[in-house]
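Coordinate-derived values only; no laboratory data. Everything quoted here is computed from the prediction, not taken from an experiment. Cβ atoms are built from the backbone, for glycine too; each structure is taken alone.
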Structure 1
């Protein structure tokens, strides 16, 4: 790696920054999983920049969205929908309940499980975050036409739904 001097705006002392040579991706360039992971990293970074002030993570947003759309669902249903195990669901719900965003109530159908609902504060937070996430989603897909976006969504769903 070579170092290249850069002059800061307004004069001052020059700083050195490394000029990186482009790396060959080799077999990675051919792998769908590699491209999905690179994309996920970019999406999560931009999510943190655009939504992070709410202290809601992408995973928590998914949980809130499912609870909001399905009031009364239980933790097992939530875990199945999110593709996460029971202990992870419990930890996420514990954090959201501590923040006063989610409420656990005894299920009217099964005394062994809890029905999940957003609290009033959770509904308000979700409404705010939903708008930020919609703007984030428009931003990350801004280089795609409507048709390309629809095609991408369909292809990603096919991959996710394949068994």
Structure 2
């Protein structure tokens, strides 16, 4: 079954919520929450952007890697649209158009556009991502800001963590 505009069942609503949460949690450096969206082992394929080979990684290692980069940007926006779901029983393939914008200072900018493919599996309590592929279709700006972001990430993450509301 494919879903484009209408959400007519609880499972599709949960899947779409998790896909949007993936983008939001990444943009907010909410890594504890972001990690919950992934299976214990996850296949990551960003080869269309960075080359190399797809990698199977532990979710904790993946989140640590992203925490070493993402907070280094002043702001990011992962805008997802055109979400499509193909679901059968406990497996779903979800595709979404993405434009991811990354900013540092007044002149640091890099933007990548393309299509995400999420392979998801239903657990006893939720839908988790067990494979994530980005197929890039275009980019703007300068990738050099990644180096600046890596340098800034630890300090920026500490500052963001200090503002967390503890209940």
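Things to note:
- Given 11.3 for Kirkwood radius over Cα pairs in Å, for residues 24-71 alone, calculated: source structure among 1, 2: 2
- Structures 1, 2 were shown, and helix-only ellipticity at 222 nm (-39500 (n - 2.57) for each DSSP H run of 4 or more, over all residues; to 500) at -10000 was computed from 2.
- Structures 1, 2, by Rg/Rh (Cα atoms, Kirkwood Rh): label with the highest value: 1
- Label whose coordinates, when mean count of other Cβ atoms within 10 Å over residues 80-87 is calculated, return 15.2 (choices 1, 2): 2
- Looking at distance in nm of label points 7 Å out along Cα→Cβ at positions 128 and 152 for structures 1, 2, the greatest value goes to 2.
- Mean count of other Cβ atoms within 10 Å over residues 16-23 - highest-scoring structure of 1, 2: 2
- Here relative contact order in percent (Cα under 8 Å, 6 or more apart) was derived from just one of the structures 1, 2, and that gives 24; the source is 2.
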